[in-house]
1. Compare distance in nm of label points 7 Å out along Cα→Cβ at positions 162 and 338 across structures P, Q and report the one with the greatest value.
2. Matching task: 0.95 is the computed value of FRET efficiency 1/(1 + (r/R0)^6) of positions 42 and 146 (r between Cβ atoms, R0 = 35 Å, to 0.05). Pick the structure from P, Q.
3. Looking at structures P, Q, which one was distance in nm of label points 7 Å out along Cα→Cβ at positions 138 and 290 calculated from, given that it came out as 3.1?
4. To which of P, Q does the computed value 21 (relative contact order in percent (Cα under 8 Å, 6 or more apart)) belong?
5. P, Q: which one has Rg and Dmax of the Cα atoms in Å, as calculated, at 21.3, 66?
6. Please compute FRET efficiency 1/(1 + (r/R0)^6) of positions 202 and 282 (r between Cβ atoms, R0 = 41 Å, to 0.05) for structures P, Q and give me the label with the greatest value.
7. Name the one structure among P, Q that helix-only ellipticity at 222 nm (-39500 (n - 2.57) for each DSSP H run of 4 or more, over all residues; to 500) of -11500 was derived from.
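Values quoted throughout were computed directly from the atomic coordinates according to the rules given, and no laboratory measurement underlies them. In this text the structure is predicted, and so the values were computed from the model without any measurement. Cβ atoms are built from the backbone, for glycine too; each structure is taken alone.
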Structure P
Amino acid sequence: MSDTEYPFFFTWTAQKSARPIELTGGQGAWFTTADGGRWLDLGALSYQVNAGHGNRRIIDAVKRQADSLCLASPSTVFPAKVALAEKLLALAGPGFSKVFFCLSGAEANENAMKIARQVTRRMKMMSRYRSYHGASMGALTLTGDWRRPPFEPGIPGVVHVPDCYCDRCPFGKELSSCKRECATHMGEVMKLEGGGFAGVILEPVPGANGVLVPPAEYWPIVRAACDADGALLIADEVLTGFGRTGRAFGFQHWGATPDIIPCAKGLASGYQPIGAVIVHERVAKHFDDQMLACGLTYYGHPTGCAAALETLQVYEDEGMYDNAARLGPVLYDELHLVARRLEPVSGMRTFVRGLGLLAALEVEGAPAAAWTKLGQELAARKLSLHVDGKRGTAIFAPPLCITELELIAGIRSFGDAAAAAFGGT
């Protein structure tokens, strides 16, 4: 950690509270720091390092592209751009026909919304309260969590609805007896709003807001509600895309095909800034004769396309999606063991949720001081993950190349840190 004053801002924090670490490199599921530390990265930095640190294939692909073609305008074509679009369409599945490139998840969601509004000629959008869609103004308005209120009223036309939070159902139901009100309520809100929605944007699994895995019927119910209203269904795969849940895209677990798929993060595993919006043919055909009023200076940048194309090949060659699916149950079992260690602590309840290599341990009733201590304990053990004391969650999203032994050792070390911070056996 460092108390040095730097000439740039740190994000999502008061500047005097920032305690950055200086990265020097990494390999696989580990990164290294300037003080000689070697950290197990159980959070994939900002959820993006799906392929792991120090992957030479991706690095070399960027270098080769920079040597051959390093600059391009949005209207130009080159092999990596074409091949990447074709690969993304194949991963998305039958019916998807066009890709819009961008630089980040926020830009992907902004342009997904712009496409939906242009195609439907409607303004209203629907999203959930426990959601995060990006830090630009439109994406922040779609966002439901604590990052939105400082910038309200935001853009007009956005309606928020309750979440698929089965451990803490907003409708007061138990999973065994509920009628999936979290999903059916969305159609009811559409009717109460007078209909006419351009789109409904949902993360297949809200990640940063607690890994809220929906019931199996959730997505098909929402798909039907969108069809009834004429709204487009947008699957925000920025965090869940590219193997995080054990499949190429999270929506593929539930058999409900969206109209638009914004993605980023794992697309190039963080090696270059790039995002994309994958568009179904039933939407894309609108622009055959109509202008697409979307554009970016660095649209389809050569080195970004090369990094993404090689990253997708790495996932395939090294079986990383299958590894995430295989290790998911290991992650949940180990987190349940941690939860049992904390159960004896009076006044605390624990919940474990997850899908693939995306999981959360929620600890209800722990004081703020305990969460501060947990951060200190994790730093002492050189473990990096996403800890949110205000919402009582620790979120795990390790690189998809992590081994079973690394994962088990990391979660058990986390368990020691949690027991020291919260009490327990």
Structure Q
Amino acid sequence: MVALIGFLMIIAIVALLLKGKMSPIVVLAVVPVIAALILGYSPLDIADFIKEGIKTTTSNGILFIFSVIYFGVLSDTGLFDVIVNWLVKKAGNNVIAITVATALVATIAHLDGTTATTVLITIPSLYPIYKKMNIDPKILLCITGACMGVMNLLPWGGPTARAATVLQMDANELWHILIPIQVAGFVINIALGVLLGMYAMKHGAGAGKGEAVEVDEKAAAEADALRKSNPFLIFNLILTVGVIAILSAGLATSYVVFLVALCILLAVNYPDQKLQDKLIKKHAPAALIISATLFAAGAMVGIFDGTGMLTEMANAIMGIIPSALGRFIHIIFGILALPLGLCVGTDAYFYGIMPLVMQVGETYGVASLSTALTMVIGKNIALMVSPLVPATFLAIGLTNTELKDHMKFSIPLYYVISLLMLLLGIIFGIIPL
């Protein structure tokens, strides 16, 4: 009975999240409560489950609030524009340099973990050059999406934070484990840029070589204007590098680092209370929505644990999976992560499917952390090719590309990247067999 209610709850959560008729906050908080009531738990018991569950998400929720606002304000200072314009100008008329610059621009642009922002920074700045150089825009989409997938492994990236919530651990700690895989992913994306640049040249790219690239002069002018209007861009760059260095070394709690950094950023760049308040209010909605969703997920996790549903569901699945394959369930789902990521929304994937797979893995001696690591890699790479992600439609709209063409071109390459990262995780000893 407990397992049956649990499976019905998972199905209901996934279905509601896929339909998009209700906010994830409502779905993740209400459906588990109804399931617990059906199982006979009192409202007071359920309140205790939720309280314990939310405790596990507090640090990650606070991290999201300050990190999202920090990177939003940092973008307002013009730092990203200057870096992007400089890279675009350096690429010039060299096709391979342009595709590699695309990887660098998308990587830098996705520091804030926001898909729409990355698309709006990367594609408009590079698409005119792609057209001028006769480079297939599907290459621009593919490289941008691959870099977003790798950069989303950062602790303030949505998938990593969600996986950490399910694991009941700090997102920064999970990121520290993922860093070698993320670095490998960055190198793979640079190689992807080189290979796709060579591919583009074989298919006629570079026809505009020797012609002036109109966007370069405009970019240079914009960069100069930004430097004049904000004299603190170098300081902002040093501050951001320092933040990432401190987080990488684990010297302080992640949300404390972003709280202090945000205060410094605002005080130096915008020493006016009204302007500071305006900027915080501008970026607060996105930060609060993500954090509220994490807290709602914490409530779900608390009910999962308190009622014992996951354990009963895992026991039911154990009767189906051959015992010989049980110890490899994390690898199996790591291989299936990208196809699942295409078909299932982020919240449904991390809060509906992942907890169940983790519990089944535990029964076969596979640590939940190992399962989470394998499942987060492929899902991340599927980020900007999934029809369930709004930024996918924004990107294809900006390049006048059909979704089917983007998917046909990018999915095979993304799958190779996800499998390479999974394999490297095993080779590095991060993911045990």
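1. Values: P: 2.9; Q: 1.8.
Greatest value across P, Q: structure P.
2. The value was obtained from structure P.
3. Going label by label, the one that fits is Q.
4. Comparing all candidates, it corresponds to P.
5. So the calculation was done on P.
6. Details: P: 1.00; Q: 0.35.
Going through P, Q one by one, FRET efficiency 1/(1 + (r/R0)^6) of positions 202 and 282 (r between Cβ atoms, R0 = 41 Å, to 0.05) is largest in P.
7. Values: P: -11500; Q: -26000.
Traced to structure P.
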